[in-house]
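Engineer: These are the structures in question, set out in turn.
Just so you know, all these numbers are worked out from the coordinates, no wet-lab data involved. What you are looking at is a predicted structure, and each value in this text was computed from that prediction instead of being measured. Cβ atoms are built from the backbone, for glycine too; each structure is taken alone.
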Structure 1
């Protein structure tokens with residue numbers, strides 16, 4: 001069966017005025033992920049990203065020269081937009097800058113969004129689920145055996161949850177587990193789509209490399 005390998009983007013610039021770009025560590029993580037795939041002999045015959053800069057920078061720093069195809073369905077949900085709706089237009093500094101507060105608020109906000117709340121957000125939960133299904137269909141529709149997608153944590157969490165017919169709450173748990181440059185593999189055919197591996201990081205296997213592992 002063919003393989004769809006979905007990699008989360010490397011560390012982005014959390015806490016700065018532009019999250020949507022890789023940090024220096026993010027570029028290093030991407031290089032390590034690309035090297036690990038080459039060492040395993042896993043050569044993609046199709047590259048796909050969403051439209052986000054951090055996704056495109058990740059695939060470039062992984063060492064692939066080809067320009068990837070783009071499908072915005074693989075983009076992350078717009079958490080800043082959800083927060084602005086939740087807090088009446090202004091995101092509290094503590095939510096923006098403190099990691100523990102940020103991720104606690106993320107859980108609560110996603111639960112509210114999934115339940116149909118946060119009216120006025122730029123994207124509904126139903127629309128998010130639908131575009132992920134469309135993106136999955138796009139990625140597997142070509143006659144390719146090894147498809148590499150660079151996406152984001154929430155999108156990957158939803159792809160896995162949908163594949164397993166898991167409840168919406170499980171998407172949140174999966175989302176928060178996905179490490180930067182972690183690899184999630186699906187196998188597929190014209191009739192089937194199965195989860196094969198989730199959130200693997202062979203490039204962080206040694207004690208020294210493990211120090212470079214991040215989640216945001």
Structure 2
């Protein structure tokens with residue numbers, strides 16, 4: 001029998017991605033009309049609220065986020081499938097792609113009119129594609145308890161399961177990473193321009209891409225590839 005698969009630096013990199021998720025969802029929910037681009041459970045609920053006539057919720061924004069997230073996930077599910085590639089390279093390629101999408105969204109927020117509905121919908125679409133791509137690739141990386149976008153099962157497992165301290169620590173770290181990203185995003189929105197959390201998220205993604213690519217080139221990278 002083979003032992004548990006090694007993950008090398010992947011857990012730390014995925015925690016950084018979780019921070020970027022908090023930054024991005026802070027923008028989408030607080031500034032783009034109460035819609036999530038990473039948490040699709042929330043959008044399904046929002047869509048139901050909107051169809052039921054609730055005020056302050058847009059069915060079109062929720063539906064757009066769902067569709068674009070699905071498109072990103074579709075692309076992520078096929079990213080690098082034709083040939084087996086190192087998990088570090090897969091993560092680096094994904095983060096680089098996300099960085100471009102988030103940076104374009106930040107540029108829209110900075111140089112277009114973010115109050116226009118068309119600009120908001122374009123931003124939602126770009127961010128949802130980026131988060132769908134991330135979600136699909138993280139599933140393929142298969143690091144336990146680090147989904148980077150959804151914490152419901154993480155919270156349930158934290159309280160329901162009898163697990164080693166290492167597993168509990170990883171789950172708590174995931175929660176704290178999302179909290180840190182959301183807190184930072186909220187503060188940046190309150191005290192700075194709309195684009196600020198997005199530039200921060202793009203910087204985190206760029207750092208993850210560079211770090212993952214460098215680490216996968218090391219000799220020890222074979223064990224977690």
Structure 3
């Protein structure tokens with residue numbers, strides 16, 4: 001459709017083709033991706049997941065948390081960077097990175113409930129859990145509440161994305177400016193199409209402190 005001019009441009013969020021296949025179509029119109037990519041033909045508006053996850057880990061450390069469990073999403077490009085951030089974080093503070101098992105491919109509220117049930121069975125429990133997103137954090141929080149536990153009294157819970165759900169449940173989380181990321185993709189496309197646009201946004205993660213972690 002891009003080649004036949006039925007589309008002016010593409011924003012590639014996910015892909016099944018190899019990048020060299022997608023790049024071969026860039027001569028027919030602008031293609032911009034949200035995925036991590038270094039290319040002369042396809043601009044990328046990705047955000048540094050290492051930086052975002054490290055921001056959350058450092059925050060948990062300042063609040064006194066030392067036994068931190070990690071919940072990761074799929075094994076895409078974001079997860080390896082978050083794993084690298086935790087390994088560097090553990091090395092920096094001389095924490096045992098493999099003392100607590102990681103959770104992978106966890107994205108839903110139900111996954112969070114499952115992790116809560118796991119936590120309740122442990123004799124040496126993590127004192128904080130850094131979640132892959134706010135859905136997992138919400139499931140974790142609500143399942144623990146049903147069982148009579150609370151955050152932050154019994155455990156610290158950190159979400160990611162700063163969705164409406166995090167606001168509703170008072171979850172501490174990492175704000176992910178997806179709206180500005182999307183605007184940057186459009187700005188780049190319009191610029192490539194020869195239209196005047198504003199400068200792209202500076203994209204930064206932000207720690208949003210609420211009531212699922214210690215206040216001091």
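Engineer: Here Rg/Rh (Cα atoms, Kirkwood Rh) has been calculated and equals 0.95, so which of 1, 2, 3 was it run on? Let's see the in-between values first.
Structural biologist: Working: 1: 0.95; 2: 0.98; 3: 1.05.
The read-out was computed on structure 1.
Engineer: Here's another thing I want to ask about it. Here helix-only ellipticity at 222 nm (-39500 (n - 2.57) for each DSSP H run of 4 or more, over all residues; to 500) has been calculated and equals -13500, so which of 1, 2, 3 was it run on? Walk me through the numbers on the way to the answer.
Structural biologist: Working: 1: -13500; 2: -24500; 3: -11500.
Among 1, 2, 3, the structure yielding -13500 for helix-only ellipticity at 222 nm (-39500 (n - 2.57) for each DSSP H run of 4 or more, over all residues; to 500) is 1.
Engineer: Hey, Rg and Dmax of the Cα atoms in Å, for residues 99-154 alone derived from one of 1, 2, 3 reads 14.2, 41; which structure? Each step should come with its number before you reach the end.
Structural biologist: Working: 1: 15.1, 44; 2: 14.2, 41; 3: 10.3, 27.
Of the structures listed, the value fits 2.
Engineer: Then there's this: Going by distance in nm of label points 7 Å out along Cα→Cβ at positions 19 and 123, which of structures 1, 2, 3 comes out largest?
Structural biologist: Working: 1: 1.2; 2: 2.3; 3: 4.8.
Structure 3 gives the largest value of distance in nm of label points 7 Å out along Cα→Cβ at positions 19 and 123 among 1, 2, 3.
Engineer: Let me ask something else about it. When relative contact order in percent (Cα under 8 Å, 6 or more apart) is calculated for each of the structures 1, 2, 3, which structure yields the highest value? Can you show the working numbers first?
Structural biologist: Values: 1: 31; 2: 37; 3: 18.
Structure 2 gives the largest value of relative contact order in percent (Cα under 8 Å, 6 or more apart) among 1, 2, 3.
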